[in-house]
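Listed next: structures, encoded as structure tokens.
Bear in mind these aren't lab numbers, they're just calculated from the coordinates by the rules spelled out. For clarity, every value in this text was computed on a predicted model and none was experimentally measured. Cβ atoms are built from the backbone, for glycine too; each structure is taken alone.
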Structure 1
Amino acid sequence: MLRNPNNLAYAVMTLLGVDVFLDLLLAGTEAWTLADPVAAAEATAPAGLALVGGAAYIATIVVFLVWFFRVRQNAEVWAGDLQSRTPGWAIGAWFIPIANLWIPRHIAADIWRASRRDPSAADGARELTLLNSWWGFWVAGAIVDRVASRMYKGAETLDEWTDAAAWSLAGYLLTIVAGVLAILFVRRLTSMQHAKATGMLSAAE
């Protein structure tokens, strides 16, 4: 049975927007660290901002997964035979270390194909550009952020701390771009499913 993903999509896009805004602020704190590391080291505001950002990120993950599962369920109705994995993977795949760097992208591509007018048609030359761009920036941001975290933990000198800040700044910038692309992806895929469902209802009347 088809389920409307519109309200969930609005919630996801709003939360992603909040994440992007907070990441911009956090990127600013890293830029401050590079410009004036001594003053930045004595500040307490960045730590509080990081906690707020972490809470917002967790909320985004929860709502995004509910939305992703819903659009995957709709894909099952339209083209279940073309889905490479069962609906449960739409949630579970994100929690498998290493494999979560590519399996969710494959699931998203299957959902995208099921949501277009002809699910069995060949992919257009640039049809998956938005998905691939979002995924590429997200993976790159996650990797760079992991490197920056380890560098911060092992930093013992001011130079090591500023090096970590430079990596962290790069990670935030990548994540910001990924967040914007994620908003566009959620908007586009939800619009595709809405148009397809509306067309089916109109044809049935």
Structure 2
Amino acid sequence: MDTRRILIADDHPLAREGLALAVRHAIPGAVISGVGTIAQAEALVARGRRFDLALLDLMLPDTHGFSGLLQLQFALPQVPVVIVTAREEPALARTARELGAAGFLRKSAPLDNLAEALRGIVAGKPVFSAGRICGDAGLVRERMAKLSPARRRVLFALADGRANKQIAQDLDVSEATVKAHLTAIFRLLGVHNRMQAMLALQPLLGETAQ
């Protein structure tokens, strides 16, 4: 059997180590890479690092709501991404499932339970809390998937509340380019301005998308 390569994205070293223990219990011989931010994860992918599974903390320093899940999914389109969080709200599990996560696990679960869930996910069996799916988040994600990588970067920067000038500086593009990207983003989302875009993104990015 080929060695499986696992990415763990969590900004707490002790949590990363705990998840690594669960991974080693579930997938003997797995090669594990740990990062503390989505930016670090994307940097590994940009350097050609390949992964078979990604475990993602829902609340990283450079994410809002489900933005980290979306960014990892776009960076690793063929890789199952599992949310592992300390948060307990059932609605989060429903939204994660709707957005195409491979699972939604809670850090409070015993090590053996986490390992069992990971074995199931590796075997192709998603693990989620039960609940009805509402539909809005999945629709927005489908539209986001149609954006180019450059426009998705602008969209995530917009969700952070950054002004056009700041987005241009951070992404090393002109303000005119940012405005052109925003026009295309608004058109695809079916909105006319920033406020409407933030409202459309709320199911994915939470209260920060305002």
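Say we calculate relative contact order in percent (Cα under 8 Å, 6 or more apart) for every structure; which of 1, 2 gives the highest result?
When relative contact order in percent (Cα under 8 Å, 6 or more apart) is calculated for 1, 2, structure 1 comes out on top.
Thinking of 1, 2, which structure, once helix-only ellipticity at 222 nm (-39500 (n - 2.57) for each DSSP H run of 4 or more, over all residues; to 500) is computed, gives back -15500?
2
Quick check: 4.6 is what I get for mean projected area of the Cα convex hull in nm², for residues 47-102 alone, calculated from one of 1, 2. Which structure matches?
The read-out comes from structure 1.
Here distance in nm of label points 7 Å out along Cα→Cβ at positions 87 and 111 has been calculated and equals 1.3, so which of 1, 2 was it run on?
1
Given that mean count of other Cβ atoms within 10 Å over residues 31-38, derived from a single structure, equals 14.2, which label among 1, 2 identifies that structure?
The structure behind it is 1.
Which of 1, 2 yields -0.43, -0.52, -0.94, -1.16 for log10 I(q)/I(0) by the Debye sum over Cα atoms at q = 0.10, 0.11, 0.15, 0.17 Å⁻¹, as computed?
2
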